[in-house]
Each structure stands twice: as C-alpha cells, then as structure tokens.
Structure 1
Amino acid sequence: MSELIEFNNASIFQDERPVVSGLSVTIKKGEFVYLLGKTGSGKSSFLKVLYGDLPLNSGSAKVCGFDVGNIKPREIPFLRRKLGIVFQDFQLLSDRSVYSNLQFVMKATGWRDEAKMKERIDDVIKKVGLEGKGNKMPHELSGGEQQRVSVARALVNDPELILADEPTGNLDPETSEEILKLFKQLSDTGRAVLFATHDMIVYNKFKSRTLFFEDGKVSERN
C-alpha cells in the first residue's frame, strides 16, 4: 500500500468549532507535502487528527493503515509508532543528554535491548548530522542543533510518516534552510513528510506539492 494518508470528505472541529470541512486528500510514500496557511487556519488541527489527538467529526480518514475516524484509545500508541512528530519548540528534556533524550523515547515505545538502542541512536544521530554530540545537554546546543535532535527523536522508530509542525518557526533563515533540506532528504528515503509552515521564505526555497489551508477549506497546488 503506497497511500499513507487517505481523507474522504472529512471535517475537523476544534473546541466544537469547525476549522476544516470537506477535506479529501491522498498522500503516498516518499511525498514531501507542505501545509501552508495562516496561524489558526487548521494546519495543526489536521496534524492532530493524523496522530490521534483530535477526533474526526465526519467523513473518513486512514493513516498508516489505521482508521483514525474510529480509532480506539488503546490503538493510538500503535499508530504513533508509525509516525515521527517534530514540533516548533523542540520539546527536549532539558535535564538529559541528547543520547538520553532519544533513549527515553525508545524505552517509552517498547525498546528493551540496550545494544540495539545504542546502534539505532548512533545511526539517527549520524543521519541528522550530529555525530559527536550525543553526550551534550540541550542547552549546550544551538537552536538548529536542538531541532536536529528533535528530528532524530522522530526517526528512532523508523516511521513511515513524518509530521513537522512549524519546525523552523524558532530558527534563523540559514538554519531553517538546513532543516528544510534535512526533511527533503528524509522524503527521498521513501517516507512521507508533511511540513506545516507559514514561512514563505522557507517555502520558496524548495517548491513541492502544497495543501493550502484557508477559510475552512483545503485546496491543492503542485
């Protein structure tokens, strides 16, 4: 199955207020897709539906083989193991090293073998360009490096789908471009990447398929 996301005439509500209605979209493996729109236009609400944090009010939606319109609470952790999520504000544990931040996530998602964990952590640290930084604390890293740790954390479970919610929002333009290139490389490995942003400078650096969120609707351009 190459389709990772399938929405059909779906409506999304936030606090009983409709934020997106009539959404039909399919996203396949290896696609890099921007979610573009102003703050409050529904991008984050859409992402929350994808990782089971917000219910679907009408229509149907499948994500990585899960029916998120009817997902049971006990199924949500299994859905999230197929996803990697990167937020704007890094959300790293400040009292733990880079290595321990990644190990914490792995233990929480069922990893037990210390040797396999170390091998995987070393691999993802290398993938995001942070070799030699595993023992650093978050405050010892630049903003761009902290966001790379967030990306590494999203990769530890080898996800099919990566959700990035304004991942360059707290970064300078040069660092933003580096992070964007990193996400593009991840989509080239067969993962789908959804990259929510309202930063047009970032967006114009690399054109790709785009879902526009505006006035409660989602339209599409390539």
Structure 2
Amino acid sequence: MEHRRTTAEQLRWTLAADVCALVRTHPGVTRAQVAKLLGISTGTATDLITRMRQASLLTEGEPRSRGRGRPTAILTAHPDGPLILAVEITASDWRVAVAGIEGRPAVVATASHHSRSPDDVLVPIRRAVAAQVSRHASRVRAVSVAVAATVRDGSIVQSSVLDWQRTSLTPLAVPGAKLFVTNDGTCEALAESRRGAGRGARSALHVTVLNGVGGGLVLNSTPVLGATGLAWR
C-alpha cells in the first residue's frame, strides 16, 4: 500500500514538472489545454493544478475570452513561487540572473573581472547571490553555475581561460538550496537542444568558439558528461 502511494505521488510530481514545462513553452496555456496536451482527464488536470496552486507553484490569471464559450483563465508562475539563481562565469566577466517557473531569466548583477585569483572573482558573486537570497527570502531553491572550465563533482578541475586550477564553488551555495556546477558549453548545448536551434532533435552537437573551443554533446535529450566530466573539453 505504501509503495502504491509513493508511486502515485511520484506520478503527480512528474505531471507537475510537465505542467511547468508547458507554462514555459506555451505562454497563455489554460487548464483545458494542459489536459489535452498531456493526455490526461480534465478531473486529473484540475486536481493537479489545485495542488500546484496550494504549493505556490502556479496561479491562474484573470479569465480571457477566446472566442465562443466561457472565458478561460491562463496559467502563470505563482508570484511567490520558487526561484533559481543562475550564475555565469566567463573569461572576462560574470553575471547573476533570477528565473522562476516561466523560465525567463532576469539579469540582476554583472561585472567584468581581470583577476586570475578565484577569490577575487567569487567574493563579489557571492555578495550578489546573498543579496538576491535576502530579497527573495526562502524562495530560492537552487543556484546553478555555468563556468568556462572543466567541472567534476561540482568543482572546477581546471580552466585554461580563467587560469584556475582546482577550485571549489561551494562559497556560492545557499542554505536550503541545491548547488549545481556545470561547464558552460554543456549548458549551452542543453539550452540549444531544448529551446534553440536543436529543439526537436533527439541528438545534437554544439560547438562554442570564443576565448577557447568548447561545446557539448546531447544524446536522447541528455547531455553526455563522461565518467569523469571530461566528455568534451
């Protein structure tokens, strides 16, 4: 019985993730459209969206007329919903952005850097992250860092463009939130595969030529990292 409840709960959260994806990819989507696009009953859609509203994930805006029939309310991200802080560190600058369920990042801090000392670069980023955590209270659920470096187990192994060797990025961690650290080329490849030029393709190769040459390989919609994070350098 316990296993059955756990499976049902997992299914609900899987469907909830699918609804969040629809809010990002289909701006203005309605409850009825969610049911149709996900192939679920209207009752299941109603129960699911009610739970997501109670969890402060989604809200339904003012009903809008769409021709004949009753006006329908569109689904949008809850104004007090969860947020992700996205950090990008390149060879010459850094920036911090905030994004909610709707997936539209808003840059809140940026600066150039010329130091080859990790501390000189990470300290101002940490301050920018802390400022956003203070502003948004407990809404920050994760900090995602994309860095021009070889990454393994959440730390920088080496970066030729930054001239950094083994560097931990745990100073950017936020209590109660997960910290994700990934090579910037891998992030770009995944973004292009899901929302850019490679959208709709099961496999894609993305190559970046800036201060150096990098990129990422996406197979079956999943980035290939290799056994040690060195699948693409």
Structure 3
Amino acid sequence: MSGILYGVGVGPGDPELLTIKAVRLIRENQVIAAPGENVRETTAYKIAVQAVPELEDKEHLPLFMPMVMDRKVMDENHQKAAKTIEQYLDKDINIVFLTLGDPTVYSTFSYVQKIVEADGYKTSLVSGVTSFCAAAAELNLPLAEWREPLHIIPAVHRLDSLPVEPGNYVLMKSGSKMEQVKSALRKTPLSVSMVENCGMPDQHIYRTLEEIPDDAGYFSLIIAKEIHR
C-alpha cells in the first residue's frame, strides 16, 4: 500500500472559487504540499486557507522548484520534489499538492506527477477554475461562441507567433514581456482586454490594449477576441 499524490487546483485567486472536492481533500488529508520554500508564503496556500482555515494546522511540505529557463536545473528540482513526496507515499500517507488554477494547464505539478507515476505511485488530478475562465467572467465576456476557435498560448514563449490563426486568444504568462506582447497585438484586428491578479484583492481590469501598462504583474492574463460586425 502507498499513499496517493493529489494535484488540487485552488482556482486563480478568489477563495470562493475553490471546488467542494478541493475543500474536502484539504480537510481530509494531513500533509499539504506547495511549490515554494515556505508553503504559507505561496499564493496557492493564501487562497486555499481563506476557504479552509484548518489548513493552518496541517503539516506543510515545501517543494522548492524555482522558475528558471535551464531545463537541467528544472529537471533536478522536479526530481528532488518527487523523491520528497515519495517518502510520504511509502508510508501510506496522501499528499495534497496545491496548485493555482487548474493542475492540467501549465502547472508545475504535471512535471512532478510524471516522475511519481513513473516510479509506480498513484496520482489523481482535481480540477480547479482556470484563470482564463475566471478572467472572462470578471470581464463579463464569453470566451468563445458558435464556431469560434479558442487558442490558449503561453505568450512569453511564443512571441514570434502571436496571433496567426482565426479565433479568440488567451495569452497566459504575459506579464514579464508585456511590452513585446502588446506590440504583437497592435498588428492584429483583435479586441484586447486584460485582467491582472484575477480574483485577488489587488485585481485590475483593463478593457483596451492602450490601457494595459508595460509593467503589468506576473499574474496578468490577456483575452484577445475577434471583432464581428
């Protein structure tokens, strides 16, 4: 017997968007992991603890996995995190790994999940509200209608190909290169909106490309839609 590693999405920022299942798993399990040096300082923890106050009394398992571009360093950190988790799983202890948004969308959890599964352990994904769905709701906009395609792109990695196909676009991870992203969008006929820090106390909404600041924060998500006349 061994424990199960749960990747639990906590949504983008608003604690009221945690699912009933996420709340239940946090309450039922004693060991809570998050990617960072101090679990209490992670954004995912700060969101979840507002919905599940008893999270404060759990055992917190920090997994230090800094965001770097060096794939070798990334792989080493993911391996270390997986081995730390497996020490608990070997004792038949479940781990709830908190992740922002949904664990199936550009999540650090997916890298650790693959390693843990390859080592013979069981994992389970618990869906959360995605940042782009929450941002669209804050903007009071539909993401896609009728036959419109929806493209979800990590903008910071795809600046040379934005946007090139018909449809609506979600540009994630835009904050660090916002000036270049805006420059690419100016060349398109798309209607652009952005939500910064969606669902958090310092949320900001920008409804035009011109309003978006070049120094927008890390949690900035752009929705660029086709204009139908």
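Where a number appears in this text, it was derived from the coordinates with a stated rule and is not lab data. In this text, all values refer to a predicted model and were calculated from it rather than measured experimentally. Cβ atoms are built from the backbone, for glycine too; each structure is taken alone.
Observations
- Origin of the value 0.15, where FRET efficiency 1/(1 + (r/R0)^6) of positions 33 and 169 (r between Cβ atoms, R0 = 30 Å, to 0.05) was derived from one of 1, 2, 3: 2
- Structure (1, 2, 3) behind the derived value 36, 21, 18 of semi-axes √(5λ) of the Cα gyration tensor in Å: 2
- Looking at relative contact order in percent (Cα under 8 Å, 6 or more apart) over structures 1, 2, 3, structure 1 comes out largest.
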